[in-house]
Structure 1
Amino acid sequence: MLDTSALILLPALRNPSVLPQRPLISAITLAELSVGPLVATNEEVRAARQAHLQQAEADFDPLPFDADAARAFGQVAASLRRSGRKASARAYDAMIAAVALANGLPLYTCNPHDFAGIDGLTIIAVPHPGAVEG
């Protein structure tokens, strides 16, 4: 499953072959994308964000945040707390991780550090423009 960072950077990825053949997203990613146009500071940015949201809506049938994801969220929040972080600080990321866990899917992200310390979550770092080579 792609997180929001991987979806946003999809057209610019260095090596899209690292992604699954049939990428999936969560409804939480659509929720996160839907905020963008509403908080844009100018019309050009708003239009670009709206187009990105509409493209995602057209291209994907998102996985829901359902009862299984809600239960998995407890695991995510507990993992984050044990690692000294709060789920509320990264609520979208925590909910996206919960959907991936509930569906037994790895999470493809351009920001693997955002998901570090979540027990049971398989994180696949996606190389992207601007990423520092290690």
Structure 2
Amino acid sequence: MKPPSDLKILNVIYKLYYEEFKNFAQESDVQNGRVSKIHVPIDCKMIARELGVDSDIVFGRLYYHLEQRYGYKRDDDSKVVFFSLGVGPDRHCVNFPLLASVLAGLQEESSKFKWATVLSFIAVLISIVVPLATALLGKS
């Protein structure tokens, strides 16, 4: 079985957790169920079920690959995490605004690739059809 792409994993996380991210309220009388608005706890098993893979594949991609690729240090040495094992009592948290930015970039890359492929196919088709049409019309 082919492992899911970063784009697919992040799409599923975004789809499953956007409402939870959006509905976070900072009023003291509101129970949010988490410590921070930007750090959203996720369930790797549920995401894996959506993708049809083992949950350790999802966890591994987030922790070993995506965190290394998209987490970074600021000039003041503070760290911006993409995926964290825990934020306060919350376990397996994604930095949701950073995830949304990365997802948008991956979607844009994918779109550019698809358009380039379609345009290349059209160019090849034209390069085949035009000489054939010229040859057929020339025989008449």
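No value in this document is a laboratory result; all are computed from the given coordinates. In this text the structure is predicted, and so the values were computed from the model without any measurement. Cβ atoms are built from the backbone, for glycine too; each structure is taken alone.
Source structure of the calculated read-out (FRET efficiency 1/(1 + (r/R0)^6) of positions 89 and 121 (r between Cβ atoms, R0 = 30 Å, to 0.05), 0.05) within 1, 2: 2.
Identify the structure, out of 1, 2, from whose coordinates FRET efficiency 1/(1 + (r/R0)^6) of positions 41 and 105 (r between Cβ atoms, R0 = 41 Å, to 0.05) was calculated to give 0.95. Source structure for this number: 2.
Computing helix-only ellipticity at 222 nm (-39500 (n - 2.57) for each DSSP H run of 4 or more, over all residues; to 500) gives -15000 for which of 1, 2? Clearly, the read-out refers to 1. Upon calculation of distance in nm of label points 7 Å out along Cα→Cβ at positions 17 and 113 from the atomic coordinates, which of the structures 1, 2 produces 2.9? Here the read-out was taken from 1. Suppose you compute relative contact order in percent (Cα under 8 Å, 6 or more apart) for every structure in 1, 2: which one lands on 31? The read-out comes from structure 1.
Who wins on FRET efficiency 1/(1 + (r/R0)^6) of positions 33 and 73 (r between Cβ atoms, R0 = 30 Å, to 0.05) among 1, 2, i.e. which is largest? For this comparison of FRET efficiency 1/(1 + (r/R0)^6) of positions 33 and 73 (r between Cβ atoms, R0 = 30 Å, to 0.05), the top structure is 1. Here distance in nm of label points 7 Å out along Cα→Cβ at positions 9 and 57 has been calculated and equals 2.6, so which of 1, 2 was it run on? It was calculated from structure 1. When volume of the Cα convex hull per residue in Å³ is computed across structures 1, 2, the figure 174 traces back to 2. In this comparison of 1, 2, the computed figure 1.5 for distance in nm of label points 7 Å out along Cα→Cβ at positions 65 and 97 is attributed to 1. Taking distance in nm of label points 7 Å out along Cα→Cβ at positions 1 and 25 as the criterion, the top structure among 1, 2 is 2, with the largest value.
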